[in-house]
Every structure is written in C-alpha cells, then in structure tokens.
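Chemist: Pasting the structures in now, so scroll down.
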Structure I
Amino acid sequence: MRFGGQAKNDFSTLPDGTLTVNEDALTKNSIGAYAVAFYNPWNFLQIKTGLRYQYNSLSISSFSPMLSFTANIWPQFKTFLAYGNGFRSPTLMELYLFPSANSNLKNESVDTYEAGLEYSWYGRYTLRIVLFRNLIKNQIQSLENTIPPPLYTFQNSGTADQLGWESQLNLTLPLAVDVQLSYAYLEPDQLTAFNPQHQYKYTLSYNYRIIDFYLYGKFIQNLYAGNNSTQPLSDFNLLNTSLSIGLGNFSLFFKMLNIFDRPYEVLPGYPAPGRQMRVGLRFYL
C-alpha cells in the first residue's frame with residue numbers, strides 16, 4: 001500500500017512567520033502479513049494464536065503476536081483468557097503536516113492481558129465481564145506544548161501499566177426493542193490524558209421493517225486533558241437520538257446530538273458543540 005499527498009497554504013502563518021502547513025510532498029509505503037491458527041484439543045476448548053507483521057517505509061515496522069483460550073463450560077456460559085500485542089504507526093499528519101506534527105514520533109504499542117466470562121440466558125440476554133491489564137509504550141497523544149506556539153503537539157508519552165474492567169449487558173426485549181448497557185473502569189497510571197476513569201454507555205434501539213430508531217448516550221467521569229491528572233475537565237452526560245426510514249434505494253435520516261444542550265469540553269478552553277440537528281438522504285446503489 002502506498003499513500004501520501006501534498007498540502008498547500010499560501011496565507012496562514014504562525015506569529016514567527018512559519019507556515020501552518022508543511023508543503024513538502026510526502027509518501028508512505030506499507031505492507032503487512034498475518035497468520036492465524038485454531039486448535040480444539042477438546043470439544044469445549046478452543047485455542048487461537050496468530051502473528052502479524054507490518055512494514056512501512058518510515059523505519060517503524062512491528063511484529064504483533066496473539067494467543068487466546070476460550071472454554072465453553074456449558075452452552076450458556078463461557079470463559080476466556082487472552083494475550084495480544086497491538087501497535088499503531090503515526091500518521092503523515094501527526095508526523096509532518098501541521099505545526100503540531102512531530103517527525104520524531106515512534107510506533108505506539110500495547111500488550112493486553114484479558115480474562116473474562118460471558119453468560120447468556122433464555123437466548124435473549126447476555127452479560128459479559130472482562131478484566132484487563134494494558135502495558136503501554138509510546139502512546140501518541142496531543143498534549144500541551146511547553147514552549148508554544150503551537151499550543152498542542154503530538155508526543156510519545158512514555159510507558160504506563162493500566163488496569164481496569166468492563167461489563168456489558170445486552171437485552172433483547174419484545175416489540176423489536178434492544179437495550180445495551182455498559183460500564184468501563186480504568187486506572188490509567190500516568191497516562192490520564194483523554195482516558196476517563198469511568199465510562200457509562202447506554203443504547204435503546206427499535207428496528208422494525210423500514211424504521212430504525214436509536215436513543216444512545218454516555219456519562220464520562222474523571223477526565224483529564226493532561227497526563228499525571230493535570231488539566232481536569234468537567235464530567236458530562238450526553239444523550240443523542242437518530243431515526244432513519246428506508247424507502248427502497250433511499251434512506252431518510254434525522255439525528256439530534258446532545259439533546260439537552262449540555263455544556264462540556266474535550267479540550268480546556270474549547271467548548272464542545274451544543275445541541276445539533278442533522279437531516280439527510282442516503283442513496284444505495
């Protein structure tokens with residue numbers, strides 16, 4: 001895979017006269033391969049292992065192994081253990097494009113260990129609980145610049161040992177109604193920037209014939225814009241809704257975001273949008 005581009009901006013500059021856009025032509029070549037194997041030593045146990053290799057021309061290639069064990073103890077109940085390594089290469093924008101770019105960025109990587117269980121009953125309800133540990137290295141974050149301008153730059157943020165747990169409850173109710181409730185708790189170590197400690201998410205959906213209706217939202221607590229619990233942001237609760245009606249190859253949709261017009265920030269000093277309404281038409285070939 002090869003991708004790249006060239007930006008152009010002849011008029012916007014920083015106070016020192018530096019262009020706000022890097023006008024150099026930039027390209028990045030990338031190729032990857034992966035292999036996955038499954039093994040069932042007994043009917044109730046599945047072992048899965050895999051390996052991924054990713055090369056790119058920025059000299060930040062990576063190997064990513066994974067291994068998991070899933071035991072179906074009885075039809076309604078299963079447990080699992082898993083290890084996986086993941087990575088993300090910096091984008092051309094993060095490396096070069098705007099003043100916030102940093103050409104010295106490294107791959108971010110994470111080793112994740114999980115243990116969990118899943119229980120289903122009556123074929124309509126499912127509960128899933130997962131405990132996890134993330135060992136993070138070089139996470140790419142947009143953080144406050146100690147010597148502005150610019151105000152924020154992309155930075156590798158060192159290492160962190162994060163612990164947490166997640167739960168999710170899915171309910172299939174009568175009259176084509178589904179409910180999903182989830183909660184996530186995270187001890188982010190020193191990487192507190194944009195890693196909330198508590199996240200509650202909820203969705204109610206109705207899907208029948210040509211109508212798809214969703215009411216969904218989230219409640220965020222203990223959110224920071226900086227690492228080491230600096231630059232605290234206020235807790236917020238957002239509720240959204242969407243409705244779409246299918247008409248053959250067309251779909252008419254309506255969305256209302258932040259229904260109650262809650263004030264909140266995702267960056268200090270930059271208020272997020274209030275109530276928004278969107279109406280549109282999709283056409284399917």
Structure II
Amino acid sequence: MKLRVIILSFIGYFTFCALHAQTPWQAVVGTDLAFAKQALSSSAKEAFLTYLSDSGQVYNKGMLVLGKPYWQSQPSTGQIAWGPEFAIVSSAGDMGVTTGPWYKDNSGERVSQGYYNNIWRRRPDGTFALWIDLGIEYTSNNNQLPLRASAPVIATQASTATRADVLELDASLAKAIRRKGPNNAYVDIMSEEVRLFRPGRSPLVEKNWIISYLAKEARYEFEPTSSFMSKSGDLGYVVGKLSGKNKGVYMRVWKNEVGFGWRLATEVYNYE
C-alpha cells in the first residue's frame with residue numbers, strides 16, 4: 001500500500017491533537033505528529049532540521065551523531081512516514097518519549113521500515129525539541145500507522161531523584177547482566193508496560209516473551225555517554241555505547257511508577 005494512502009487517518013489524528021494539545025502528554029504527542037506531518041508535506045530533511053535541538057542526536061552507522069550536521073548533508077529525496085503509538089511524559093512536562101512505526105518509500109516503493117524512539121525535551125519557550133532519535137529497522141507485513149497514541153496505564157511518581165540516580169539505575173542493571181545474564185537481570189526491573197527494541201525483529205512487549213528472548217541474548221558491556229532526569233524526578237534516560245557480540249548504541253528510559261518504584265520503560269539496541 002502506498003504511503004499517501006496509509007497516512008490519511010494519521011493526518012486526521014494530527015489535526016485533532018493540534019487543536020486539543022492542552023496537557024504535557026498531548027503537547028509531546030502533538031509535537032511528534034507535527035514533526036511527522038512536516039516530513040510528509042515537505043521532506044524528512046526539512047522536518048528534522050526544524051525539530052532537532054542544536055544538541056540533538058540521531059543514529060548513523062552504529063553511533064549517535066549530532067543531528068543537524070547529519071541531516072544538512074542528506075538529500076531531500078524519499079518519503080518517511082511515522083506515527084506515535086505510545087508516549088510517556090514526566091509530570092513536570094519537561095521530558096517525554098514517543099515510539100511507533102516508521103516507513104520509508106522511494107518512488108512509491110517501500111525501501112525500509114521499523115520502529116523509532118524519540119526523546120523530547122522542553123525548550124525555555126515551552127515548545128519541545130527532539131533530543132534523541134534512535135530506532136531499529138525490521139521487515140513487517142504491517143503497513144498501518146497508529147490511529148492514535150496511548151499513554152501508560154501506570155502513572156509516574158514524582159521524586160527527588162537526580163541525573164546521578166538514573167546513571168546508578170543503569171549501572172546496576174549492567175552489573176546484574178554481567179553477573180547473572182540478561183533474563184535474570186531484567187525480570188524484576190521491567191515495567192508492566194515495557195517495550196524493548198532490537199534490530200531485525202518486531203518490538204518485544206510481553207514480559208514472558210521478553211524473558212524468553214533475553215535468555216538467548218549475548219551479554220553486553222555498556223558505556224553511558226549522556227543522561228537526563230526530569231525536574232519531577234520521575235522520568236529519565238541514559239544513552240551510550242554497547243560492546244560485546246555486536247558494537248553499537250543503546251538507550252534506556254527509566255520511569256518511577258506509582259506502587260512499583262523505578263522500572264525500565266523502554267530500551268533500544270542498535271548495532272554497527
């Protein structure tokens with residue numbers, strides 16, 4: 001199915017969100033949709049250059065690079081469509097993550113597809129800028145963009161946590177993986193709504209399915225390169241390098257959940 005056909009309901013959803021973006025969650029989702037709409041109406045290059053922070057990073061050949069210089073070097077050809085199906089936003093409204101499918105067509109033919117994870121941070125003027133764009137590529141028979149995004153069922157819990165705390169969460173998980181393997185390390189730290197992303201396969205969203213998958217996954221080493229904690233101390237992320245069987249990059253979003261404490265909300269690996 002051609003891209004222009006599958007995006008009709010998506011554009012209608014964008015219009016709805018743009019008119020009703022009153023909460024921080026709606027503002028983040030609305031920004032992601034406006035970003036996607038610009039990519040369709042003009043080009044992905046123009047959209048990324050509009051929404052990226054000057055410090056924003058995108059994935060390229062196994063590493064995260066500064067996004068604006070990267071996109072300035074890209075041609076304005078091909079068409080990329082995407083849409084958020086799930087989004088988490090801090091209670092302070094200063095950070096959010098959106099994730100959903102993306103598709104790239106060239107001359108009406110599908111050339112690639114996958115899932116994206118976007119980190120958004122609020123600018124001083126109240127708008128949101130794209131800070132991290134990291135996703136995966138995989139082949140699927142699904143050609144549909146989400147009709148709407150969903151929010152977490154389990155709410156976030158504000159705390160006094162800082163950036164040092166999210167780095168400690170990340171370091172503790174890395175130590176546990178090294179000591180007892182991924183499946184045992186993850187079992188008690190995943191959110192009930194967790195999403196894991198690995199190249200070449202569909203997103204992992206069921207905890208039992210995830211544990212079964214992780215039992216066969218190689219053990220990696222992790223080197224954080226940047227991190228952030230929301231002012232409300234309930235949502236943070238760590239990105240960095242991974243090494244082992246493959247080399248590449250990783251990103252983890254951590255969420256402080258009511259009744260559960262700190263849990264892993266999303267995780268992305270991508271390789272060279």
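Chemist: Comparing mean count of other Cβ atoms within 10 Å over residues 167-174 across I, II, which structure shows the greatest value?
Modeler: II
Chemist: Moving to a separate point now. Comparing structures I, II by mean count of other Cβ atoms within 10 Å over residues 87-94, which one has the largest value?
Modeler: Top value of mean count of other Cβ atoms within 10 Å over residues 87-94, among I, II, belongs to structure II.
Chemist: Compare relative contact order in percent (Cα under 8 Å, 6 or more apart) across structures I, II and report the one with the greatest value.
Modeler: The structure with the largest value is II.
Chemist: Let me ask you something else. Consider the structures I, II: one of them gives 36, 29, 22 for semi-axes √(5λ) of the Cα gyration tensor in Å as calculated from the coordinates. Say which.
Modeler: I
Chemist: Moving to a separate point now. When distance in nm of label points 7 Å out along Cα→Cβ at positions 31 and 239 is computed for each of I, II, which one produces 1.4?
Modeler: Considering all the candidates, the number was obtained from II.
Chemist: One of I, II was used to calculate FRET efficiency 1/(1 + (r/R0)^6) of positions 47 and 223 (r between Cβ atoms, R0 = 30 Å, to 0.05), giving 0.45; which?
Modeler: II
Chemist: When helix-only ellipticity at 222 nm (-39500 (n - 2.57) for each DSSP H run of 4 or more, over all residues; to 500) is calculated, the result is 0; to which of the structures I, II does this value belong?
Modeler: I
Chemist: Assuming -0.66, -0.69 is log10 I(q)/I(0) by the Debye sum over Cα atoms at q = 0.16, 0.17 Å⁻¹, for residues 103-158 alone as calculated from a single structure, say which of I, II it is.
Modeler: Value -0.66, -0.69 for log10 I(q)/I(0) by the Debye sum over Cα atoms at q = 0.16, 0.17 Å⁻¹, for residues 103-158 alone corresponds to I out of I, II.
Since every read-out is calculated from the coordinates, none of them should be taken as a lab result. Treat the numbers as computed from the prediction; the structure is a model and nothing was measured. Cβ atoms are built from the backbone, for glycine too; each structure is taken alone.
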